[in-house]
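Peer 1: Got some structures for you, see below.
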Structure I
Amino acid sequence: MKGFHVVIPARYASTRFPGKPLADLGGRPMVVHVCERARASGARSVTVATDDARIRQAVEQHGHRALMTRADHPSGTDRIAEAAAALGLADGEIVVNVQGDEPLIDAGLIREVAAVLERSSSASMSTACHPMHDQAALANPNVVKVVLDAAGYALYFSRSKIPYPREVDGIWYRHAGIYGYRMEFLQRFATLAVSPIEKTEALEQLRALWHGFRIAVAVSQAAIPPGVDTPQDLEAVRRILA
């Protein structure tokens, strides 16, 4: 690979879990664990993009880099775009968006999301998924599903059970919220109009599909650990790390 950069969006405000990036995990803030996973991926640089001085201070105290960004971004991708521009990254660079609430993310998955985008010359973005079989998760609207085409590109993302098994059983994939972008597309994404399907599903990656851009998908055969959305999720991660 030519190399890639990781930018980690981390907001303090959260409806379900305010201050989530600073939640303690084994004596270190959660966002610092994410930085360590990203650094282990072999990324050329790792930067936290935040709108809160407390997060920036915590990140820098643990030896990582943080940038202050605007507080009014409508999505994490828009925050990533501001940070990447501030870093002065060139058009040919690949930027991987690793969420600040993914302390268990595998370093190899981060690297593969960058690699699948580098290999897919017709794709503007990349992401990841894994096969899922649990019926409760398939019915859960908080678990996002993705349908792929024959070449491994995303056809659609949904909170619904897709494809629907009308006559025979199907193959289902859980989407993981990690994204790779070509730098030139990342800057363009921030200028694209929000799409109707994005509003309906509340999934920002649908903006890219709506406007005709392709998303390459890395398929992990191993289950990808979920992120931390609630205090209950945090307790589960603490048990795993212990």
Structure II
Amino acid sequence: MMSFVRFVSRKEKILCFNLMIKRMFDILSSSMMIIILIPLWIVIPIVIKLDSKGPVFFKQRRRTKDGNIFYILKYRSMVVNAENMEAGLFSYENDPRVTKVGSFLRSSSIDEFPQLFNIFKGDMSVVGPRPCVEYELGDYETLNNRYRKRFQVKAGLTGLAQVKGRNDISWDEKVMWDNCYVDAFKKKGILIDIRILFESLVKVFKKENIYETKADSSMNDAEAAKAAEEEIIRIAHLPD
């Protein structure tokens, strides 16, 4: 019994150490990138303003570790109030809500750059499950254990699910990979983050899987989004 207690204690200490290293990496990497990208912080807002009416930044309530809510920052790549139009939270190919500049920002992932401030603040990590919209999975309190597991760690700018398919895989597959990451981090610590970060950079340069895929191509965007949303919430609340 005593040896088991010592084993668990040592395991917890290793995890705490890895979390400390992860936070240090988040602070150093985000602060360095914020400084390096100063020219873009000046140019991109001007380009967005010239292209379409509305704010430069898009803020949205998202969930991170333990289901806590924070406001994610992104460069606005869609028309104002896009969340309440057409496909809602989903974005399929040739989405009419995406602006001309927004299309470039999305394909290059530049629209995600403002999340460096979320990382520096501590809302997010560089690597972790992508933060879902507050209501995307339905009631957080009644999520099944499989879907809640991904919330054991902070949300990330990129993650294992993004490396494995980004928007080209279902939410259920994303959860599977997110949960694999939770387990992998406990074993490998920051090493798994470095690997995922490198593979993510390759994905960005290839510009793969930017838009979601409809389960039924005969549906219009709004119909496909409604069906997908209902299915996601149903699976997320199935009994364990």
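Read-outs throughout are calculated quantities, based only on the coordinates presented, and are distinct from any laboratory measurement. Here the structure is a predicted model, which is why all the values come from computation and not from measurement. Cβ atoms are built from the backbone, for glycine too; each structure is taken alone.
Peer 1: If you rank structures I, II by mean count of other Cβ atoms within 10 Å over residues 10-17, which sits at the top with the largest value?
Peer 2: I
Peer 1: Can you say which of I, II returns 1.00 when FRET efficiency 1/(1 + (r/R0)^6) of positions 98 and 186 (r between Cβ atoms, R0 = 41 Å, to 0.05) is computed?
Peer 2: Computing FRET efficiency 1/(1 + (r/R0)^6) of positions 98 and 186 (r between Cβ atoms, R0 = 41 Å, to 0.05) on every structure in I, II gives 1.00 only for I.
Peer 1: Of structures I, II, which gives 5.1 when mean projected area of the Cα convex hull in nm², for residues 66-129 alone is computed from the coordinates?
Peer 2: Structure of origin is II.
Peer 1: Next up: Given a computed value of -17000 for helix-only ellipticity at 222 nm (-39500 (n - 2.57) for each DSSP H run of 4 or more, over all residues; to 500), which structure among I, II does it belong to?
Peer 2: Of the structures listed, the value fits II.
Peer 1: Work out distance in nm of label points 7 Å out along Cα→Cβ at positions 34 and 50 for each of structures I, II, then name the structure with the largest result.
Peer 2: II
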